[in-house]
1. Quick check for you: by distance in nm of label points 7 Å out along Cα→Cβ at positions 154 and 170, which of I, II is greatest?
2. Output the label of whichever structure in I, II has the greatest value of distance in nm of label points 7 Å out along Cα→Cβ at positions 34 and 186.
Structure I
Amino acid sequence: MSTSQDDRLALRELVDNWAVWRDAGDWDRFATVWDADGWMTATWFQGPATEFIERSKAGFESGVSILHFLGGHSADVVEDRAIAQTKMTINQRATVDGVEVDVVCTGRFYDFCRRDTDGAWKIVRRQPIYEKDRLDPVDPAASLALDPELLARFPVGYRHLGYVQTKAGFAVMTGLPGLTGEAVERLYDEGAKWLAGSSTPGVPLRAEG
């Protein structure tokens, strides 16, 4: 087996571990997937991985239900750097205006990765790409009327996810990358520059103010 194939298998394991350990609340092992300078951007959070772990732990312990399921995976590897893309769904259960709902968002995890001094791959920056989503009442007989102005605040790729999270009290960032558009094209350009040796993994997205 070639070294590059070993690397691709290790990167897939890294991404799998992120989802399994985060959703299981295995915080000590979850911390090991991140580079020391790791950065996470999500709809509801933008910041250092260390803070993301603490916020995720607090949400987990308070009953916030956000789960992840992974699909196809591809990785571009150049020496000690990689860009990994993994198909995923984000599943969140919440109560909106008294109605229990499930929202499912489909997209990709776009990961800037680096091999550390021990030879292990770590995530330096994770930027989800939000492609499409939907919202369904858990009880098919339930009725829910959505606020069209709030729904329209968010891009089509995570419109319903943003709606549910805002209703749950999260500050949801707008303008995150979708399937097409300027934001995702900029992300791809940052990925190419990372593989070419740029000093930083692009400009991690964060809310203004």
Structure II
Amino acid sequence: MTIDAITVEKLAIRELIENWAVWRDAGDWDRFATVWTDDGWMSATWFQGPALDFIRVSREGWDKGVSILHFLGGSSIEISGARAIAQTKMTISQRARVHGVECDVVCTGRFFDFLEKRVGKWGVVRRQPIYEKDRLDPIDPAAQLKLDADKLAQFPVGYRHLAYIQEEIGYKVKRDMPGLKGPEVEVLYGEGREWLASSPKPGRA
């Protein structure tokens, strides 16, 4: 039994995506750096910029005790020559104190990755999460927690609790990230199609 060439490439991309989550969450920064292209770009609620800067600030947060973990689900991969788009179901889990109460927030969504094969190796050129829904729970079920409703309403529905907890610990959160529906995610889908059709850049990150 043989595996066709496209399947081999998809397996390599899936391994890359899994390495991203495992190495980042384990604090394995040297290997984490290898999943990106030299011009890799990361967008998240609390950070938008070059991958090297993302690695640096992630490491700084790690050293300060910031707890952000990722879990992956199914993946859909489209390949066109040396380029690919991958959408991977994921959850982001973060633990922090909110108004003095230890809490977990879990956000469900997708990683939307722009990838390119350079010198025989796939790398992430741009990662843009899509935030679909989230929730926040106290670690102690008996704890009393009251959120600021006006502040919560400032954030998009797909990641409003994640944004709330991140701003509580000092991050500035971007308020127009793609969600399950809406113009932001439609723009992202269009950028993905353009990337597969050989656009000069992976969208307008």
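1. II
2. II
Every number in this text was worked out from the coordinates using simple rules, so none of it is lab data. Source: prediction; values computed, not measured. Cβ atoms are built from the backbone, for glycine too; each structure is taken alone.
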